[in-house]
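Listed below are the structures to be examined.
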Structure P
Amino acid sequence: MPDPFPYLFSPITVGPYTLRNRIMNTGHAAHFQTGDGLPTQRYVDYVGERAKGGIGIAVTGHTVPYHDGDAALSLASYDDRIVPMYQRMAAATHAHDVPLLAQLGHRGRRVADGAAFLGRPSKAPSAVPPPDFSAPQLVPHAMTLAEIEETLDQFSAAARRTMAGDLDGVELSIGMDYLFPNFLSAQANRREDRYGGATLEERMTFLYETVDVVRDAIGRGRILGIRMYDDHEDYSLRLDDYKQVARLLEAHGKVDYFNMWQGIVPSPRSGRTHWPAHYYPPGAFAHLPRGIKEYVSLPVVGAGRLDSPAVAERFIAEGTADLVGMARALIADPHLPNKAREGRTGDIRTCIACTQSCVGHVYVGMGVGCIYNPVTGREGEWAVLPPATERCKVVVAGGGPAGMEAARIAAERGHEVVLFEREARLGGQVNLVMRTPARDNFEEIILFFERQLAKLGVEVRLRTEAGAGDILAERPDAVVVATGSSAFRPEVIGNHRRYVLTAREVIQGNAAVGENVLVVDTLGRAEAPTVAELIADMGRKVEIVTGLAYVGCEMPPPAWHNLMERLLDKGVTLTPFTGVWEIEDGSVEVYNVISWQPRTMEGIDTVVLASGGIPADALAAALSGKVAEIHVIGDCYQPRDIEVAVVDGHRAGRAIGAEGAGSIDDPFPDEVSIEARGISR
């Protein structure tokens, strides 16, 4: 059988190493670490699973050489205690012949908000803050010559710790308006000593010296790479600047590859491109690695929405990059490389770039996850799926994300599975999500499950709403109730007037929408802003009100920022701190949730309630006590989101047929199995 991706799976020499393929798991904040920045066993399991999945090389998340007071996004390469964890991480990747590098950088004047006020100052070449009004402008401490020397020593020591930890090298992180671009930028570097200068080449001194001390620490037998970032801000470095930086570093003779990416994370408009959401097409950032390749002969890594092996193959075949960087694609499916190499592309979970559970988790202090891969972040507990000890007849009621995952896992374990779905297609509310603007790619979730359920022999009965009698007639050993939810209407006077619609009704096209529309956001999730955009595209005048601090405040920041810009461009009014008291004919009574000051909004033709769901749990109640094993999951247990529904489904699929059905050990101690009315979650 011919190799379906010959370029992607050809070997390449990087420094002293020969990699088996062109796929790099690029450095990213997986967030599996303690409060003081030490990797945990969960991080070991995480990197090990991606090595097992067939990548060519991996890079850790960002590490820092000194304690800057923020361990949330960086690992503690300044602490000798990291060495044994490095050794465990290296062993996990080396077991699959995959080199592991540590990404090493220094946040400079971009130390996280508040860290300086807790006693850890931000440092920079000069006392000049970033002139960006979307982030705090805290004036940094200007480093003395002694402090620069100390910082070089810290980089050297951090690099030595990677060697003691059996890692295969270091990738220096140069971008994001961190310390290296602070020295390289004329706006940030006003020094008049040898670390300053009128030209970029003159301002390279600190970077040259850092490269020298790191190379001395790791020796010539390990890899030293450079990751650069187009910061998308004129006060920092852009692609054209990095072309010169790359040319100068190659001539310096001590680095082995260049990795080109983009975005200043703390500055939202720039930072949203660091984790590009589905508003950007796959392969949209080819100009970045291509621009660097024009100036250097060393291998160049290209990244950014490389969501499929086909796009990655094209990157290599066309000479855009020598290696492809993947982070979120491997969060969604760590086994993408092996599946692609074996010609099993239909088994790949395609990253939909929703940023909900990867970036979104990190922003709320959790380890990364995936909206529809529940094993991500739980590799130590769930990466291996044990077969059932006894084959059961399983009936699943409801074909949304929870029901589909429960059916998939149960079937994969060897059970006989029948799935009832009342609609014409599987997917549940995903079918609504994909109808809103620029979110059609959410269909990939449904497509993945449709392929897998067919492959596993699950009997899917569409257009069939099963009652308790229908379920019992199947004589099941276990039942999974995943009947979802109906739209919730918050307790507002007048909430059932004929011109008061739910977001679901609008998306389904089941009701007429007037000219002046008020959308009520009670959740802070994507429901309100996405339905508002849909209505704006109908040519209507739209305002969103929310009692929260801002519209969509519970959305992941990258997708939120893109969506808010789209709404503003389309004339949608965004009104925070506003609760709704009463809906009347042509007007709505609202109040400020801080001051309780009331006001009347006149001329409202349609009110749209974006308020999530209420459990559709009648079937669960009807079956309670009538079957030996029952699992109530997803929205019919409690309406939340796709990710939680899929986790529920996965847990149920694993529990079926187990002793004490439904009480399978939970992978996280704060997620306690819940028992209610004799029904187990």
Structure Q
Amino acid sequence: MKRVFKGCLWVTGLILLTACLQRIVEPPMAQQIEKKVEVFGDTRVDYYDWLKDKSDSNVIAYLEAENAYADYILKDTKGLQKKLYKEMIKRIPETDISVPVKYDTYYYYYRHEKGKQYPIYCRKKASLENPEEEVYFDANTRAQESNFYALNLLTITPNHEILAFSEDRKGNEVYTLRFKDLQDDTFYPEVIDSVASGVWSTDNKTFYYSTVDYTYRPWRVYKHVLGTSPSEDVLLFEEPEMAFYVDISQSKDKQYLFVTSASSITSEVFFLKMSISNSPLTCFSPREESVEYYLEHHDGFFYIHTNRGNQKNFVILCQPVSSPAFTDILSIYGHNREAKITGFEVFKDFLAVYRTGNARAMIDIYSFKDKQAYTINFPEETYTAQGTGNPMFDTEKLRIYYTSLLTPETIYDYDIETKTLNILKQKEVKGGWNQENYETSLLWVKARDGAEIPVSVVYKKGFKKDGSHPLYLYGYGSYGMTMTPYFSYVRWSLIDRGFVYAIAHIRGGGARGEYWYEEGKLLKKKNTFTDFIDVAEYFIREKYTIPEKLVISGGSAGGLLMGSVINMRPDLFGIVVASVPFVDVLNTMSDPTLPLTVIEYDEWGNPGIEEYYYYIKSYCPYTNVEAKAYPSMMITAGLNDSRVSYAEPAKWTAKLRGMKTDKNPLILRTNMGAGHGGASGRYDAYKEIAEEYAFILGVISGDLKNEDNQF
């Protein structure tokens, strides 16, 4: 039965009134339609469940009314938005080029051109002294007829003649695969929908790819032969378990294809030898509950990245390819309780091992020659360092991406023999920005239970702890994501206006390894929220700021954090920015047909189990909205979001409007043509950030309309 929205005429009239008179007499109020759910003797009522149906024209009308209301509230900030946008654009090198990466006989790179939203992918012959540039893929041209455009795959055959690429034109992260002949600049006729990942075989004509099911879960692996109909593609693997996602990859030496099926806590890997025609997939080791392992290959040995044996921060093992799984094992990299091995790359003469601990992402080098390992030294206390653009197996150099709160994106070549870092490029920051004008540090804040929370901060020199400064506090705290420090071109528009910028590396994230993560998930999830509150209280206690000037921000699972902490301590925060927030966690996790639900039982718990049901209910932001005063709030959503449905922030906003007792501004901004990541073009993305910053500055200055002065 189609849901009936009795207030649809009012909404339509509101939109017309907005368009004609450019004024709104009151914020949109969503119609309440009661839906009762009874679980474990508990009855809960959801009045806004009808907002989930985006095929209903009344739902679209409501979202558009909210957008119109946001326009009205923000209309006096239009000048400030333009100013902020110009500041941001002024800092970036609008025309720029990446550091070329040598891959066999070519140098590959991409460049941005002023005024264009997307990169242009290019290459040059490495063997020529003055080679001509070849543009092999221009994303701007491909995006011309789309309001949204995103690339996923962009991979070339070993002979460098055929390009496979996949595109998303809606923002729902469902990609369409196509092939391009780079020799004559033509496209192959085959088109394959719903592709997640893919790799070329060494024969230059076979392409292995995975596809997604109706929940957007990668679950099948096919083999496609170039020039044939996709209907003839051979199904190699299918994963029926909803909690497992499938990924395909290739060993760096190109000898093996790996098909990995993994849940949040368990994995299983299948492999085949790519040089053997019609080689079957072989399971390395059958899945074991809570055991993760991932494979690479080097010189007849499988290298295994695993937590097997309760090695929570992971170890690296190796064994002969011919041996049964986890036999004839040699330990390459042992367990370290203080830092987690997040991944590694295998090269001919060395391993690059990527680790995270104490709010920094580090790189270690293990030499096959002397069997020794060491950590590459960088000058800052907290930073992000990772490998980037390293396609060649036989090399003596490791290409590294480096950044921190104060250091712009920097590309190094690390020489394995001399153990020296050679800087290739550091991104320019224009507009008069000077690194010497700012300071950064790593703070340690004691949580209420004694845990030590690392917090990265940056501010302008001369900052004094007198309570006069606004502070922007960012948090995430889920999935073991590290959120290590990184440079941003945009945040200086706040810092130069007196803000302190801080990242709280709270439990549930991975800043201090797997143990830190496990202390903020499942039945310990509330540690994430109390950690964030404890950090906020520290900043107020130490006179960095005051509650009225404390801005908090988080997106997706970080939006869950935002919703939970303002239910717990709404008095502590002045302004909240919640981007595509996962705030209806109880209802979403109770519906196994939704994308991500089943695989995330290991993160949040299964509310089909009574203990988890009541625990999730106790912190679910949407469920726990109450009749009380809330901070000023800006909430965003993406209509085509496949990760967090637009309905979650829409329902949350509607419930807040109906129950909050304050007069603080509350706006919902829904991007009607994008998904989880917001606008796809770089200029459009900066405009969205400028709007967010204008909202924040407008509230702090008192210039933004609120429910006391807007009429």
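Here, each number is a calculation from the coordinates, and none is a lab measurement. Keep in mind it's a predicted model, so treat the numbers as computed, not measured. Cβ atoms are built from the backbone, for glycine too; each structure is taken alone.
Points worth noting:
- Volume of the Cα convex hull per residue in Å³, for residues 501-652 alone from the coordinates reads 111; which among P, Q: Q
- For helix-only ellipticity at 222 nm (-39500 (n - 2.57) for each DSSP H run of 4 or more, over all residues; to 500) computed as -6000, the structure of P, Q it came from: Q
- Parent structure of the calculated result 68, 58, 33, given that Cα extents along the principal axes in Å, for residues 285-548 alone is the read-out and P, Q the choices: P
- Which of P, Q leads on mean count of other Cβ atoms within 10 Å over residues 437-444, largest value: P
- Comparison across structures P, Q (criterion: distance in nm of label points 7 Å out along Cα→Cβ at positions 181 and 533) gives the highest value for Q.
- Looking at mean count of other Cβ atoms within 10 Å over residues 37-44 over structures P, Q, structure P comes out largest.
- Of the structures P, Q, the one that 26.7, 85 was derived from, the read-out being Rg and Dmax of the Cα atoms in Å: P
- With Cα Rg over 2.2 N^0.38 Å, for residues 357-444 alone computed over the structures P, Q, the top value is the one for P, the highest of the group.
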